[in-house]
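Next up, some structures in structure tokens.
Read-outs: derived from the displayed coordinates by stated rules, not from any lab. Fair warning: this is a prediction, and the values are worked out from it, not measured in the lab. Cβ atoms are built from the backbone, for glycine too; each structure is taken alone.
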Structure 1
Amino acid sequence: MIERLALATLMVGLTVTVHFFGLLALLWTLRTRAKSVHDTWMREGAAVFTVVVGLMVIHAVEVWLYAGAYLALGALNDLETAVYFSTASFTTIGYGDVVLDRRWRLVGAIEGANGLLLFGWSTAFLFSVISRMRTLEHDWLERGKR
């Protein structure tokens, strides 16, 4: 059991690191692009689109990391099943039509908790970006009234 907890801890650390650097890359992209687009509507739309697509890519990488781990461990036999199981676990849907062997089920459960937290982090990030845009828009409109 200790080795499975160690593996799950390693996977959580890896996915949190991927998430952190993915969000940093999104922030850098938003800051870089904000200076090049002058139309407010286009800038805001592009920012939201960029964040949503970026978050999907980040989560996909994390799902594929877990799927790769299941394949490497021999816990699941083929790529499609591994990606399917990992996606269902990571998103906490957990259909139950594909299950891990008793030896690996703890890793699958921890993947679900990990995904739940990372989706929460992503939601907070998206909300923060949209809130910041609204604040900047409000400030811009107030300056225009003077």
Structure 2
Amino acid sequence: MTTVIDLTAELAKLTMLRGRTPQSTSADRAGTAAQLGPYRDGSLFTGKFSGKGAWERHMKGDELVHIIDGSAALDIVVGDGPIQSLPLRAGMIAVVPQGAWHRFRSPDGVTLMTATPLPTDHIRTDVDDPRQAAQEPG
């Protein structure tokens, strides 16, 4: 079965979450993100926000991230290496390796779409290095 998603229409339904933090709740994020549909072992998601997201990782596969509008820094930890901060802007795609801790920071706002394997581990405390914190499944 073929699934067709009108991304422009779906994005028009969303509002920008200003001042996102790792502690932002589901209620805070309501109307700012959407699950567009299933994809492989996860789902397609989209969101609009400024601020800093929680650290997360996906143990069942790589995550594909497409920056649709705006810009963000992708902070990522691969293995035992140092934290890298990769600048992303509209039109760019990043592939986050399976199991790599990562988060997005966007002071001015970003609109993105992801193909995300599930489940996702999160760290909902504001820490500089995710390897020093406890994770929350789901």
From the coordinates of one of 1, 2, Rg/Rh (Cα atoms, Kirkwood Rh), for residues 57-96 alone came out at 0.95; that one is structure 1
Ranked by Rg/Rh (Cα atoms, Kirkwood Rh), the structure on top of 1, 2 with the greatest value is 1
With helix-only ellipticity at 222 nm (-39500 (n - 2.57) for each DSSP H run of 4 or more, over all residues; to 500) computed for every candidate in 1, 2, -29500 is reproduced by structure 1
Comparing mean count of other Cβ atoms within 10 Å over residues 1-8 across structures 1, 2, the largest value goes to 1
